[in-house]
Structure P
Amino acid sequence: MADRRHGRPAPPTETTVRSEDWDGRDLSGEEHIRVEFIDVDMTEVSGRGAVFTECTFRGVRFNASTHTDSAFVNCTFVRCSFFDTTFAGCKLVGSMFDGCSYGLLKVEGGDWSYTGLPGADLGGSSFHKVRMQEADLTGARCAKASFRDVDLSGAWLHKADLTRCDLRGSDLSSLDPHTTTLDRAVIDPYQAIMIAGALGLEVKDA
């Protein structure tokens, strides 16, 4: 399993839900604390205000699910599938993702600070107006992804591949252009000046 930030262990779980079919279930208002979900089918689940605290998800299918104003705080996701999954206004602070798939993942608003996504293949995913302060994106593959107006301050971006990634409006203050792939990434004029400075260039008016 990928290591959490600073080597912290995953929170222990106290109960287990195994191989259940939650396909299409409405999770609105549900609360789960320190539950381990193993091989649960959560395809097309939806709901508003659901809360999962320090839970572990192993082999769970979240495909085509929609989560609104919900929380997955300090959770662990192992080999889960998020194909065409939408998170709107959700809080995933401190959660860790390991060996998951994310095709067409859409994140709109919310707080993903301190999340662990090392090595994640986020190609084609969309993040818009999301707080991702100090998120671990080490080695993440984000080709053709969109990070628009995202707070990436303090994010770990070492060896991240941002090829053709739309980064306009995002805080890239922690980005080191020497250790991050930015081939054909789309940035705004302010970001261009900042990256030029990080490369040791001086930007002056004509």
Structure Q
Amino acid sequence: MGRSCMTCASPIEAGHITHKSLNDANSCGQCVKKPPAFDKVIAATRYKFPVDKALSELKFNKQLHYARSLSHVLERRIRLSYEDTPLPQALVAIPLHPKRLSERGFNQSDIITRHLSNSLGIQLSNALTRVKDTPHQIGLSEKQRRKNLNNAFYLRKSLPTHIALIDDVVTTGSTVSEAAKLCLNSGVKTVDVWCLAKT
């Protein structure tokens, strides 16, 4: 996958790594300057061909086998990433708004979460719901995405102190950041993000 920021998983070149402190040595400048709400992003792969095509087929043509196969890759990365640290206590899929869920017929993030819950032995939680029917994020700037997602989620029950949010693709991180902030404001201490692909 190449060298990535240890926090947001965005690709970074050797010359762009900050060395302000030992903890920051593998973080991109953006994450050091303005740390995100989540602790780290673990991605199975980059969002480029053929993965981008596979995920598009998954979402829009119901090719669910892509979710299962990429979830296996993600699972391996997760196991390596948590060799010396505890796994999260609960997995939370980024939810779709009921209207979008009805149109699509499934939530791809939920499929990924169920696979990881079974294979890693971590409970899944449906505590997070989407209360705002946001338009598609494709083509929006980071600022537009943040505005789009303001108050998009609602937490209907409590969560343990360490959770992982699961999504299919993380682009700017606006969606997972909004969900992470809500969880942190509700008593969660650590929020990790797991995804099939990072742009």
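Taken together, the values in this text are just the output of simple stated rules run on the coordinates, not laboratory data. Since we're looking at a predicted model, the values are computed, not measured. Cβ atoms are built from the backbone, for glycine too; each structure is taken alone.
Source structure of the calculated read-out (helix-only ellipticity at 222 nm (-39500 (n - 2.57) for each DSSP H run of 4 or more, over all residues; to 500), -11000) within P, Q: Q.
Given 3.6 as the derived value for distance in nm of label points 7 Å out along Cα→Cβ at positions 9 and 185, which of the supplied structures P, Q does it correspond to? Could the numbers behind the result be given before it?
On the way: P: 3.6; Q: 2.5.
Source structure: P.
Each of the structures P, Q was assessed by relative contact order in percent (Cα under 8 Å, 6 or more apart); the largest value belongs to Q. Structures P, Q were compared on distance in nm of label points 7 Å out along Cα→Cβ at positions 89 and 105, and the highest value belongs to Q.
Which one of P, Q has Rg and Dmax of the Cα atoms in Å, as calculated from the coordinates, equal to 17.6, 66? It traces back to P. Looking at distance in nm of label points 7 Å out along Cα→Cβ at positions 73 and 113 for structures P, Q, the greatest value goes to Q.
If percent of Cα pairs over 14 Å apart, for residues 129-176 alone computes to 57, which of P, Q did it come from?
Q
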